[in-house]
Structure P
Amino acid sequence: MRFERLDDWLSWQETLHPVAMDLTLERVTLVADRLGLCRHAPRTVLVAGTNGKGSVATRTAGLLQAMGLRTGLFTSPHLVRYNERIRINGVEAEDDALCRAFDAVDRARGEDSLTYFEFAALAAGWLFREAAVDVQVLEVGLGGRLDATNIWDADIAVITAVDLDHQKWLGDTREAIGAEKAGILREARPLMLGDPDPPDSVQARARLLDVPVRRVGEDYDLQPAVGRADALQWCFEAEETLLELAPEAVASVDGAARVNLATAMAVVAGLGLEYRLDGAVVEAALRSQAPGRLQRVRPGGAEPEWLLDVAHNGHAVAELARWLRARPVSGPVVAAVAVMADKERAAMWAALDEVVDHWVPLSLDLPRALPAADMAAELAAAGVDRVEAPAASVAQGLDRARELAGASGRVVVFGSFHTVAAAATEGPAFLAEAAATATRPVEPVCTGEVSP
């Protein structure tokens, strides 16, 4: 074995390939073939999209676990620990397991170099095969057509909300980006379409490949049950089911979260399980979530409520603003924010201006990050007032935010995965604990089997 420690493997992988991002499939496919990862793969769910794909992947895995299926989940990026990326039945892969997987990939690659993400995807596939999972749920890293996860032929493909992001790699329009994401489709295999207003390019690709499309709001839907605070109405292909849940579980699922849950439920329904979805399965799955996705943290005592959200584009920040309006607090709402300089930011500031009382610009120690002083100037130029002076560190900025919010207020940490990760590692200890325990094992409430 080349290295014994996980950190050494990861440091080496960061320098192995000449570029950090190489959107081609030839090298990763060759290595996967040598490992035999695709010939005898478990049932595969592949989840692409601009916003919501991590949530849908995590919800899908949770539902499958609740139905008694052995489930592998691959997501990216991680917030605190690399191990978060690969889970079997909700449990993070241990360091030694990851080292064994990396060793297998390293031996199989020969002279072919791999990117950091390609190593991760192959290691996930290797571990899932070793664990004999029933279903592997894979979140696409970027785009779809040329993403390393696309070496697997999805039994069910998922495309969540499509919006403008990563235009340098995927194109400058929703249609162009949709075409890249539709690259995960396979002939005559189902697509669960979790975008209420999908690009025409996605549907055109589906027609070309004779893909059965199930679209949210048309072929499947999840809505509050009329007159019931303790139930949701689930509809899949015209068959309706009343799902009885705890009222707090029902209240937690609205807006994009309800669309994402519905899409995950559609995936499970499409897998042909013997056991039908019911309220017990859904409620069990809701106890686990993707970290940093509208994640509410309530420490109690003199602490404000905290909200961790990786939203980093206009579409996602608009959903964050809707969430905040729907759940007001009596005290001030304070945004602690750091963003990447290459993101479109005007729509973010406009969406949140009316629901945020104070802004605390944060600086991240990253070349791509927008300096806090530049952010403060940009906010002022956009007509946003109540902007605090940039803090010397993330920790100091978060301390200032909690001071402004007080016990009756709320601190909203958002702007990127890096922002939430910095809050979890440099902020109060309870934020790190919340991030680490968001995705957890889901206890099965029944025993299911996947149809052949």
Structure Q
Amino acid sequence: MLKLYRRAAVSAVCLATALLLGSQAFASEPKRASLPQPLTLAQAVTQALQYNYGIQAAAARVRERSGEAVHAGRIVPSNPMLRVLAGRRDAPDDISVDIGIRVAQELWTGGKRTLQLGAATARTEAARGELDFLRTSIAARTRRAFLRALLAQEALRTAQRLVELTRAVQNYARRRQKAGEATELEVNITAIGVGRARAERAQARRDRVRARLALASLLAIDPARKIELSGRLHPTELHLPKRAVLVQRSLQRRQDLAAAAQAVFSARKELRLAERQLIPNLTVMGFYRREESTDEIAGVGVSMPLPLLHRYRGEQQAAGARLQAAQIAQNALQLRVRREVLQAIADYRAARTRVAVLSGQMLGAAEENLRLTRIAFQAGKLGAPAITAAEDNLLNVRRTYLDALDELITAGTALERATGGLIHMAQRAKSNNVGSK
């Protein structure tokens, strides 16, 4: 008895250990490829396409649809049915045993297997098309997040530069005040300028954190993980074909349009399948019986349900409505794709023009104006209002320039998504910015 208890205790400990290790294994995060440091734009897109959770979920849906297609293509509706009966017959002068065996198999009729296999295969292709378009969308969103993170770094750099310039003016005003050459009003004005610059820097730091968190979410990495980005923001100009050509090529390339076409095809097959339900499946059977231990009977038979009361009208009506809904969704998507491409073209051209007009030279000129104003202020040629005007000008130019760059990034990546990946933005001027994936 003692040995039995010991064995039970050891078994319990082993089982608990196995469960603990198993729970830890399930609780642990899946392995991740090492994130390159510093991270380039191309590496970020590759990382997102491989590990993004949305893409993984869509890929799982494709596998699910593929499994449904395998099930829909089964040769027979169900497994064979075996029935065995045995009974004892008691007679006054004898006892005998009756035995009965029957094997039945349901068979497809009316081409139902072909129809449901075609519908399931089309659903699989639709899911695959949605996955492909999601990959394009994730690539565009990752590109936008990466470029915005670079833009946030640039914004923080210019904000820090703004703080340094305004502090230099403030320090000089304080020195002049100590020498009795400046008033308290001038010192207060320069202090206000420093405060505004520091507020801009705080906002830039917040925006940089947000940009990096957005990028980390797309890359499916720990948001607390440090990301070192490679390069400086220098979006290249996209060379766009004519609008009509780009719209036509986008309609041919958009993977979600192909998915919508497959959804219509699947719904059409399902409608035909609902109509074929009026042709009942056949069940063929073979049987063997032996009665009173001597008489033997063997034969075959056929059975089928008679579709007299249930005419499948509800199923046909529902299938017809699904087909109509799929066709409406396809037509609406075609119009939406056209609108998205045209809107993206207009937005990109406007943003490109705005960036070209502003450019980084205007920001440098505004900084130079503040520096020259400070020199004139030191020479006593200008007063505190001139300093305020120069600081306001620098702040406005900086905000306008950064907003224009953000609009350019948003418009360029929206164009990538709208064209199904036909066009994409590049980080460096020497990179090829138009290509097919």
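Each reported figure results from applying straightforward, stated rules to the coordinates on display, with no laboratory input. Just so we're clear, the structure is a prediction, and the values are computed from it rather than from any experiment. Cβ atoms are built from the backbone, for glycine too; each structure is taken alone.
One of P, Q was used to compute relative contact order in percent (Cα under 8 Å, 6 or more apart), and the result was 22. Which label is that?
The correct label is Q.
State the single structure among P, Q that was used to calculate helix-only ellipticity at 222 nm (-39500 (n - 2.57) for each DSSP H run of 4 or more, over all residues; to 500), giving -11500.
P
If Cα extents along the principal axes in Å, for residues 93-308 alone is computed to be 139, 57, 34, which of P, Q is the source?
Q
Identify the structure, out of P, Q, from whose coordinates distance in nm of label points 7 Å out along Cα→Cβ at positions 301 and 349 was calculated to give 7.8.
Derived from Q, not from the others.
Identify which of structures P, Q gives the largest calculated value of percent of Cα pairs over 28 Å apart.
Looking at the calculated values, the largest one is Q.
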